[in-house]
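Take a look at these structures.
All of the numbers you see were taken from the coordinates with simple rules; none came from a lab. Here the structure is a predicted model, which is why all the values come from computation and not from measurement. Cβ atoms are built from the backbone, for glycine too; each structure is taken alone.
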Structure I
Amino acid sequence: MTSAPGPVKDNVANGGKSKSCVYSAGGKELGALAVTRFEGKKLKPAEMVAALKKAKADAKDVAGIGEGAIYYVTGENKTATLAAAELVGGVPVLVNYTGPAAMTQEMMVPLVKTAVDAN
């Protein structure tokens with residue numbers, strides 16, 4: 001397995017500034033870990049998770065990661081995502097891993113938890 005920097009994405013609409021890392025094996029992309037900071041926003045982690053849950057009807061809460069986390073599988077693009085929210089130095093941060101739909105919550109938790117705990 002290898003990793004490489006992914007695209008930097010800044011979202012003017014919501015103020016999010018994201019950096020990512022793409023994981024690959026055998027020339028095939030396996031998923032991406034992204035960290036998005038919302039500088040200058042007064043978002044609370046619970047609000048961030050609630051907004052994601054509203055957008056993803058099948059999202060399930062995941063305990064023990066950040067100040068709130070969810071896992072969901074998206075049928076339209078056949079991916080699974082685990083997203084966690086927390087405040088880091090007063091700045092709202094969202095950490096998420098998106099990979100193939102076959103990835104279970106249990107497979108993603110160690111990666112996302114390590115990234116969240118490192119903040």
Structure II
Amino acid sequence: MGKAQLREMLIEIQKEEALREFLGDKFNEATDGEKEHFLSFVINEINNDVDKMLNEHVEQHLRNLPEQKSHIKLMIFYTSFSILLTGLSGYAINEKNWAVVVFAYVLLIATQSLPYIINKK
């Protein structure tokens with residue numbers, strides 16, 4: 001089933017729900033003209049609601065992909081390691097321990113570069 005077919009099916013379901021909500025018990029008695037007249041007022045809102053539903057579903061699917069989850073964990077590691085190395089380099093500069101400063105900055109540059117190297121695929 002394509003996205004266009006799914007969208008049309010969802011629009012039809014939303015139309016029927018809107019008509020049942022508006023007309024209530026008179027839904028089965030209402031003529032097609034009355035139904036179309038009511039739908040002419042709410043069709044844009046129905047289309048927008050269906051588009052929102054589809055977009056939310058796609059976004060939720062993309063957020064739950066295993067690649068995305070591992071990417072988020074990796075970014076948390078990079079961020080934490082960068083903060084740790086920044087603190088270490090600040091302490092080393094304060095103590096004037098230049099070997100540790102150079103080591104910390106080399107690791108910091110490598111940590112900051114890794115996401116670009118790994119995502120280059």
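Taking distance in nm of label points 7 Å out along Cα→Cβ at positions 10 and 98 as the criterion, the largest value within structures I, II is that of II. A value of -6500 for helix-only ellipticity at 222 nm (-39500 (n - 2.57) for each DSSP H run of 4 or more, over all residues; to 500), calculated from one of I, II, originates in structure I.
Can you say which of I, II returns 39 when percent of Cα pairs over 20 Å apart is computed? Attributed to the structure labelled I. Which of I, II yields 14.0 for mean count of other Cβ atoms within 10 Å over residues 58-65, as computed? Checking each candidate, the match is I.
Out of I, II, which has the highest value for distance in nm of label points 7 Å out along Cα→Cβ at positions 66 and 106?
When distance in nm of label points 7 Å out along Cα→Cβ at positions 66 and 106 is calculated for I, II, structure II comes out on top.
For structures I, II, calculate distance in nm of label points 7 Å out along Cα→Cβ at positions 50 and 74 and state which one comes out highest. Once distance in nm of label points 7 Å out along Cα→Cβ at positions 50 and 74 is tallied for I, II, the winner is II.
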